[in-house]
Structure I
Amino acid sequence: MKYLRNKFSTISYYETPFIVFILAFLSSIFFFYYFQDARHMLYGDALSRMNISRKIIDNLTPGFAQLGNVWLPLPQILMLPFIWNDYLWRSGIAGAIVSMTAYIIGGTYLFRALKTITNSFASSLLALTVYILNINNLYLQTTAMSESLYLCFVSIGLYYFIIWVKSKNRLYLIPAGIALTGMCLIRYEGLSMLGASIVMVFIYTWFDTKKFIKAESATILFATLASLGFAVWTLYLTAIFGDPLFWKNYYTASHAVGDSKTQLHVFMQHITLLQAFIKYNTAIVWMNGLIPSVMAVIALPIVAYRSIKDKSFYFLPVLLCTSMYVFMLLTLMRNTPIDQPDFTLANIFSLKLNKFPEFNIRYGLLMLPMITILCSYLFNIKSAALKGILFALVSIQFYSYYKPTFNIIYQIPISVTDNITQGTPKEKAMVVWMKKHYDGGLIMISALKHDPQMLQMGLKYRTYIHEGAGRYWKESTKDPQRYAKWVIMDSYNVDDQVTKYLGKSPNMKYFYNRVYTNDGMWIFKIKTKPDKEIK
């Protein structure tokens, strides 16, 4: 492997430490920038991911069953070395550590891929700025969201695929397969990359060697490693929940989810392929910027032509990302809604653009590694004048991040004043009241609807009887007085699971006093001690 590394790698010894330093510097600066006013905690999903990880070790029923059955588990598992610390958990640093590390590693591997393709440090560095200076990428790497970790594994996978195509040594399929198995444990979009990469490995090996048996053996080696992670996840779902496709049945079911304004959107939708095409391409432009997106479109036919002409076939690994593109189009036609501003001239010059209540717009960022690699082909053109023009255009893109009257990219997060994780006014008031009046005992509450408020109350998770509390939850949905001293419900919200089971239960009136009421938000306190105490 050392021989292969020296022969086929174009990376100098000083270049990797230099890139790591730049990435670490940017990562740290932007973390402190967002951390000072807690903007890294804006996404409710970020809090939920940290809370899932915390529940594994801090819960009435701790254990890996707390990983749940819908979100893929790797981000939550990687937080475990840090989430045990109360400060790292409540401050969001536990999640940021994972995402920031992923940003640094992913950017480093993406640079290595760029340098392998262009064999030019300057061209690779200029192209890398499209990735590392993307304002949305810089923000998400400070959060506990899954995007930074996913982009990291995408970048690792692309690098090893490119090295494999260049060296024709199938040993590079081993780290490529590990990268794919990581992707499939982070986001379901990884499944599209998994299927496409297996096909690519077989076809390219057969085309290159003209031997079916070599193509078969290489594909088996790669596919075994690449699918291992998702196979383990499937076994987990079967063993714990009795349904190997629980995630699929959940996402294709007709039920509601909350958006950034806590309104309801239905997962099931029916839009045409053209509508999905417009919607997702709009998200790509808003998340990655107009100029890099246009540059990538221009570069795409150039990449294909040069790769075929030079017989390098680097375009095969790069085009793997189009499988995610197709996946998003197909899912948008039926579910996974995206709410975003239209890409219009009026919005480009709107002072209120970044206050538009987006939902899932960040999915457009999944194309960032592919856009970055495509841009590197343009930066590698020998014409100094053209390089200067490209540099000027990219500089305009970066300038737009800090010019509030000039928007060719949509910047997340939304305004601090619209902090969705703090909840509705009545949820905020409920938290304030509980922090003032709580005097011990277990609290029955729906984590499905009030997970952020559970964190904000400042209590250990083993204080709560929630949907993930196993038999304690199951027994309490019929007889809450067995364990719960407090019961919290939003009586106006049918998705509040406590309301669903206890909203009309006579036990509430018989065993509890209602001690707080605010716009349908009710808090009950038991009249006597619970039947059973949990120590």
Structure II
Amino acid sequence: MSEESNAMEFGEDGAVDHRGEALPVLSKRAAKMNIEELMEISAPKNDGKTPGSPFFTSFGYLCLRLTNNIQFRSVEFTGQEHIPDKAGTLCSSWHTNGLIDPVEIMLSHPKRFVIGGRHDLVLRPIIGWWARKFAVQPVIRKAELIRGGCSEEEATLLNGRSLRALADGVSSGFGCALFPEGTSHSESHLIRLRTGPMRTVIAAAAISEGLGRPRPVILPIGLHYRVRHHWRTDCWVEYSKPLEIPKSATDDELIKALEAGEWKEPRADAVIGLRDELQERLAPLTPNAPDWKTHRAWHLLGHLRANKSGKPLKSWREEVIAAREVREGIANESESEIVTKAKRAAAILDDNGLDGRDIAIDGKLRKGSLSKGIIHSWPLIPMLLTLPLFIYSCGFQAFMGRKLGNKTDEGIDARSTYQFLFAMFGSLIVFPILASVLVLITHSISFFAIPWNEAPFGLSMIGENIFIQVIVEWVLIILLFWLSAIFMVSFCDFAFDISKARTRALLRKKKEGEELENLTNELMSLSVN
């Protein structure tokens, strides 16, 4: 499934912003707006260790981490040494993967976050309750305003209040993630940056200056997904060097207004200057390609160059860096032949669900190893043993996450969001209910009763107290639910690898496979430096 064929359509209803640029089409959720309820959202608390509820924030982070390990096959975080110890940080990145983007930043950052999000996030069923516990501040985008979801005065009031709350949090030393493109999209490069993050961080710098606190910084971040809308894909979060807020961006008038508790817009020249500097810093941290076909060609060339040197790429991070080096070194017209051939070779691989990892060091399609296949088949046995438990406990979440992810009207960039949310919230809601049903069965049908009185290692005492017995059984069943999910995920990884090995074997026998081998041999013989 290619990015091109599933990109979100912009402006299909003809709506444009003040620059004449097409606006993203709103989902049904985003089109609904209740300004009264939005104005009642509580502001973050900046005098503690977390802006939201301490318990629910900590529990929420635990759930996010556990689900993140299910969502991705590999996750790597680098560059955290660039995060200042005391100063607040506004994390900024391109935005192509819905709610997954802020989750990856939050999980890789050592500080708790003040969070701003699309207005409907805080009012949705279930997730809205959690968003309010995290003290998420609603923001109305230009797309909602132009389409008449609320008046300009209401949008200005709500956004000013939210930006002020976020600025207070950043000034207090918390982290914050804002995406300057203003919407999640499907392009292979940055789209035009909006000014919200710059206005927020300049206001935070002014508040910090007035209170004698360390000035916050902007952290440009690269969010890299192998195939963002695939389950069990790879992820690399890359922190870059911080971008300082110029002293000239703040002035006495701004500081005094913010000290008085008001929201005041920073000077336009300071905002635009900081936005342009951020764009220069962010662009290299994205694919920065004219299209996804070219992007895949660069990745393939990165693999071929590494293979040619006898040092195949071993991780997704290495692959991104290798593709970046190809991008930076292949810009002149004389090398267009290389790109053309690489595009064709990458297209053959992509059409068959393969990529540069499937090319061996000699430039041919890799052959599967029977011995390695047997070694990596270990998840099969525990998966089969726990399969009934997995179907019982996780079947509903898996089915609904896939179904709604494929049906969403928010574009393919929201597909992973639905998978992630159903995996997390589905488990939080379904696991306790199903565990309670099983506990009820063990205590109502003697055949299923657990013989705690005969348990070894001193556990027999559990059978003497029915309350403790029920609690222990309930917790153990939930742990077994989670264990069955882990076994299933491990088996799926094995099954995906076997499927790719079969695809490579079949492709080698086709004309496409012969064409691919000829192309990769030609490319390896050409210079890609």
Practice problem: Please state which of the structures I, II yields 17.8 when mean count of other Cβ atoms within 10 Å over residues 314-321 is computed from it. | Solution: II
Quiz item: Comparing FRET efficiency 1/(1 + (r/R0)^6) of positions 34 and 298 (r between Cβ atoms, R0 = 41 Å, to 0.05) across I, II, which is largest?
Solution: I
Quiz prompt | Answer label among I, II for the case where Cα extents along the principal axes in Å, calculated from the coordinates, equals 81, 57, 47 | solution = I
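None of the figures in this text is laboratory data; all of them are computed from the coordinates on show. Just so we're clear, the structure is a prediction, and the values are computed from it rather than from any experiment. Cβ atoms are built from the backbone, for glycine too; each structure is taken alone.
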